[in-house]
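Here, each number is a calculation from the coordinates, and none is a lab measurement. Keep in mind that what you see is a predicted model, and the values were worked out from it rather than measured. Cβ atoms are built from the backbone, for glycine too; each structure is taken alone.
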Structure I
Amino acid sequence: MQIRINDQPLDITLERNDTLGEVVRELKAWLQGSDLVLYSVKHRDRELLASPPEEWEGTCHTEVDDLDVTVRQGRDLQSENLRTVIQYLALLDAALCEADDGKLADLAPGFAAMVESIAQFAPREASLHSLSLAITELSGLPLADWPAERTLQARQLIERLRSLTDQRRLEIEDPRSAARELVAQLASSRDEAQDVAVLLQTGRDREAMEAIVRFSELSQSLARVLHSLVDGDGNRPLVGGRSLQEFYTELNGFLTELVEAFSAQDSVLIGDLMEYEVAPRLEELRAALEATL
């Protein structure tokens with residue numbers, strides 16, 4: 001059997017009794033640790049990865065003349081998927097705006113895939129559940145009969161998801177541009193972190209929680225962007241004199257304390273952690289980002 005990867009012959013030795021399933025698993029193992037993803041495996045005109053495995057994986061490789069394999073950069077596939085999600089959300093918003101039941105029905109089969117795609121990079125995003133609930137609750141009504149406030153709520157949730165997805169797309173396609181945007185957000189987040197104690201002391205718990213949620217989202221984006229900004233030797237920028245892994249291990253410890261403090265309703269500890277532990281580390285992150293730009 002001749003194996004070609006992206007039209008280039010692959011020099012590989014196969015055991016006589018190796019099956020197609022074993023060959024494909026070997027290819028996936030070979031790609032592990034790289035940014036390459038097994039995208040397509042074709043025998044003649046048949047796409048094996050799109051067929052039920054039981055139909056082909058037991059076939060002995062000696063029964064196959066050639067195998068055309070396509071691998072692609074994982075980042076490229078992620079970017080394409082995110083662009084598709086953004087387009088889907090735009091169409092969903094248009095269907096709600098125009099009260100077009102036909103468009104909404106056409107989009108319904110892709111809703112679960114959209115949710116799954118966003119959940120991969122924002123697994124705890126409440127907007128996903130809220131949008132699913134809103135559409136499910138009103139699914140029996142024509143869009144023209146939806147209460148205006150519910151339509152507005154759904155469209156706001158869609159915009160929230162679109163913004164999140166577009167930010168993730170930018171992190172993948174242009175991490176330096178994403179880093180520049182995050183630097184601008186860091187100063188505001190640092191000030192909010194320092195103000196959490198005051199918000200809690202004055203009974204503005206909701207605002208305090210929103211500030212912490214924004215910091216959490218920003219922190220996740222920062223980790224992804226800093227991870228992407230790797231120099232040619234594979235070295236990542238230091239944060240406050242520590243490696244990125246050491247920095248986030250330390251920060252996650254304080255975030256765990258923060259969650260415990262919220263469970264105990266310890267507003268003093270929450271305020272102290274945000275002001276004296278989180279805010280200074282946000283400043284260290286800002287400095288690390290600026291050093292990479």
Structure II
Amino acid sequence: MNLNTFNRDAPLPASLEEFIACTADQNRFLVLDCYQGNHFEDALEYLEVKESALFRMPVHTDIGGEQDPLLVHLDNENAEILMQLAVKRAVQTSTDRILGSRNISALVSSGSKPDFVARHISRAARTYLQNTLGSKSVPFRFFDPRVMHTVQRIFMPIQMSILLGPITFWGYVDFRGQLRFVKNGSTRGSSMTEIDSDQIPVLHRNILVQQTLYQLQKYRPDWPEDLDAVLDDLISRAPPELQEDEEDLIGYAALYWLNDTGRVDSQFVEQALEMQRDAAVPLTDVIRALSPELF
């Protein structure tokens with residue numbers, strides 16, 4: 001299949017149905033994160049996905065093991081059913097468990113052949129980090145929806161094009177349980193991802209953002225689309241004395257979001273921070289002690 005068969009002016013899909021319609025002339029795939037097991041394997045077997053449609057992508061190992069991600073070429077008569085089931089499960093997982101594995105990582109399309117797409121994802125999922133001994137190649141789990149959500153926010157358009165390579169659309173379910181699509185503005189060949197030095201701290205803070213979302217999960221119906229960015233900004237601006245303890249950073253971001261949204265007042269914030277300093281206990285524990293119903 002030739003990349004030129006795809007209409008580059010096609011709009012960004014707003015739903016699974018639109019994705020299915022506008023990628024009819026492309027190869028479509030599921031990206032499965034198998035680091036903690038492949039819970040979608042039963043569906044693949046039931047809907048008769050052949051072994052020849054499965055491509056193991058070495059990321060955590062050198063040759064491709066069971067913990068490495070899997071690319072599934074959706075080329076049989078049950079392809080649409082598989083896409084619908086995968087998205088349904090991805091939404092359920094994202095809303096039931098903010099933390100933990102995301103087996104169903106992405107729904108993607110490409111004009112390139114499956115083996116080329118698999119090789120590209122394998123290569124893109126490695127990056128070089130500099131340290132005192134030089135540089136080393138490390139896994140870059142951009143295929144995790146929580147990482148992709150951050151990546152598509154902080155990467156420049158050229159970085160996204162390099163990251164996606166031959167992939168035209170990358171779909172994932174975000175932290176609010178919404179299916180989102182990223183469009184590659186310039187499909188290209190395969191290359192290794194380069195991350196700017198100022199972007200690395202944001203990616204490192206992502207786990208803290210996810211843990212803060214976990215603390216705030218009772219407010220999910222009111223979560224804005226940019227809540228992850230808001231929490232990241234709060235964590236990055238936390239006082240130096242809180243930077244050494246992850247629980248303090250999580251509590252700080254949650255506390256100020258609760259304050260900004262009118263759920264606690266400034267007096268409560270000051271009292272919580274004062275108690276944390278005096279008692280030297282995690283800020284999240286202080287908040288629970290002062291007002292258990294908040295979390």
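To test your reading of the models, identify which of I, II gives 3, 12, 18, 20, 18, 15, 8, 4, 2, 1, 0 for P(r) over Cα pairs in 5 Å bins from 0, in percent, for residues 71-150 alone when calculated. Could the numbers behind the result be given before it?
On the way: I: 3, 13, 23, 24, 17, 10, 5, 3, 1, 0; II: 3, 12, 18, 20, 18, 15, 8, 4, 2, 1, 0.
Attributed to the structure labelled II.
Suppose mean projected area of the Cα convex hull in nm², for residues 31-182 alone works out to 9.5; of I, II, which structure was it derived from? Before the final figure, lay out the partial values.
Values: I: 12.7; II: 9.5.
Answer for the origin of the read-out: II.
Using the calculated result 6.9 for distance in nm of label points 7 Å out along Cα→Cβ at positions 23 and 271, pick out the matching structure from I, II.
Values: I: 6.9; II: 5.1.
That value comes from structure I.
One of I, II was used to compute mean count of other Cβ atoms within 10 Å over residues 111-118, and the answer was 16.0. Which one was it? Write down the numbers at each step before the final one.
Numbers: I: 16.0; II: 18.9.
Clearly, the read-out refers to I.
If we compute percent of Cα pairs over 36 Å apart for structures I, II, which one ends up with the highest value? List each step's numbers first, then the result.
On the way: I: 38; II: 23.
If we compare percent of Cα pairs over 36 Å apart over I, II, the biggest value is for I.
Check the numbers for Kirkwood radius over Cα pairs in Å, for residues 159-246 alone across I, II and tell me which is largest. It would help to have the intermediate numbers written out before the result.
Details: I: 14.5; II: 15.3.
Evaluating Kirkwood radius over Cα pairs in Å, for residues 159-246 alone on every structure, the highest lands on II.
Given -21000 as the derived value for helix-only ellipticity at 222 nm (-39500 (n - 2.57) for each DSSP H run of 4 or more, over all residues; to 500), which of the supplied structures I, II does it correspond to?
Details: I: -21000; II: -12500.
For helix-only ellipticity at 222 nm (-39500 (n - 2.57) for each DSSP H run of 4 or more, over all residues; to 500), the value -21000 is produced by structure I.
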